[in-house]
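Once you scroll down, you'll see the structures, which are given as structure tokens.
Nothing in this text is a laboratory measurement; each read-out follows from the coordinates by a stated rule. Just so we're clear, the structure is a prediction, and the values are computed from it rather than from any experiment. Cβ atoms are built from the backbone, for glycine too; each structure is taken alone.
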Structure I
Amino acid sequence: MGKAGLTTPQRPAFHHLVTVTSGSLWHTIDFTGYALKPGSWLWVRPGQVQQWGDLQEAEGTLILFERDFLDPGPVTAAAVDDRHAMVLQVPDVEDLHALETATAHLALEFQALRRLPVEAHVAVLRHLLAVLVLRLAHLTAPVGSPAPGPGETYLRFRDAVERDFIRSRRLEDYAQALGYSARTLSRATLAAAGIGAKEFIDRRVILEARRLLAHGDQSASRIAAQLGFSSATNFSKYFHRRAGQSPIAFRTAVRGHVTSGGDEDGV
């Protein structure tokens, strides 16, 4: 892929682990920019939309892998499927050394294909990758950081939204399905995420809309149907009210040009 292709929005179906050893790299994940400095790590998960910055400004390592390459144990222990996990990590000195050692060992074995039978080579790579992702997923918490994690009520609500946001955007539907009151869900979400429960639902819908608009050339009608809207007009109004711009304006801004395949309803 050429340099121009790397700077356009991508939505890969596999994991990216990115670390910078010298220079700096600006990388956008789901429309939020992250500045990678030496020693920092970025974990891009399948389904997220990414855009690369100027690769000439940095040196580092890029590791690509599919979820099923890992054994089930590391997948669970490293929360590989957690769509809400932190994107950017800045390890302390000890963790950084462990990550660098794991990366170097993985690189060494990756380049030593002829030193082992193929089955053994793949098994070694699988285990070494597991070491790396487990290390990255369980970095030492900074001194003074809050210990308690999100409460069960919020986690259940978050998982339900991830599963059903296309089917429903009504807070009352989630409250009924989970056995809580809407007020309880709002309190739990405000405490854990800093926003109300309805806002949480709307942000998840808008995120998916942005992903579809940025990557691909589907019309507003097709995106509206995919997200559970009754029409492209309703989708465009919903998007504009919450994103502050029309779908076509967002697509043009994020991609830098007007794409083909539009329709009169906004995209």
Structure II
Amino acid sequence: MRANERNWDARAPIHAASRFYGADGTTPAESWFAPFEWEDLGPLADRDLVHLQCHLGTETIAFGRRGARTVGLDFSGRAIEQARRIADRHGVAVDYVKSDVYEAVPALGGRTFDIVYAAKGSLCYLPDLDRWAAVVAELLKPGGVAYIVEFHPILASLGPKPDPNRQELLLRNDYLEGRGPIDHTSTHTYTDGPELPVAAAAVYEWAHGIGEVVTALINAGLTITRLRETELLPYPRFDRMIRDDDSGWWRLPPTDTRIPLLYAVAATKPS
């Protein structure tokens, strides 16, 4: 976790300047959301919402624009600095808090929310989902909704064939949890821009199957109300992906086997 914090501190200024996120306004915040997310979340005006592991807040500001009283939380101090600058630049009121997600309850002063949102590449950095789900439940008001939109474990398991002339995807990584942290140490970050310094290159991820995620939420006392899977991604993870005409997101070619690449789960705290 400490190594990951150093890694994301190093990534933050690179990501803030990258074309990938378009934090200067070239990429609308709403483009990071699947159309069904707004349908599932419903009207946001005058609702209290916290975005856990928000990174630069490129998605977070979309909630503020829709009228939610919005808080973004992340363990990277440099990401929080960038997020505040981005929100100020866009004139959107967001309260950003630096905290490990496991310490979110005291960091937020015991405040509770109508919506707890976690999304796209956050859960893989958490070793203990039961502890995470307990935090999520404690952050929710009675009747509140936890909404998680994550890259599908199948996506994390897939990798292109080593032969660059043949782009078939193979199962190369674990789908299920249980082996402990996976070392992905590299000076490469997934955006354009300079490489990471070697001292901050170490990064660790944990595999979490959908069953583990759903069970953790149930064990925390929440009621699962929706589970979606989609073949769409907000960016082209693999070279062979094509633009989807309806959503503007990316999908594998129609000749490929249809598999889920993203999932969403909604869970409600009993009133």
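A value of 27, 22, 20 for semi-axes √(5λ) of the Cα gyration tensor in Å, calculated from one of I, II, originates in structure II. Here distance in nm of label points 7 Å out along Cα→Cβ at positions 49 and 185 is compared for structures I, II. The highest value is that of II. Using relative contact order in percent (Cα under 8 Å, 6 or more apart) as the calculated read-out, with 14 as its value, let me know the right label among I, II. Of the options listed, only I reproduces it.
Quick one: mean count of other Cβ atoms within 10 Å over residues 81-88 came out at 13.0 when computed from one of I, II, so which one is it? Attributed to the structure labelled I.
Given that helix-only ellipticity at 222 nm (-39500 (n - 2.57) for each DSSP H run of 4 or more, over all residues; to 500), derived from a single structure, equals -15000, which label among I, II identifies that structure? Structure of origin is I. For which of I, II does FRET efficiency 1/(1 + (r/R0)^6) of positions 225 and 241 (r between Cβ atoms, R0 = 30 Å, to 0.05), calculated from the coordinates, equal 0.50? Only one of I, II returns 0.50 for FRET efficiency 1/(1 + (r/R0)^6) of positions 225 and 241 (r between Cβ atoms, R0 = 30 Å, to 0.05), namely II.
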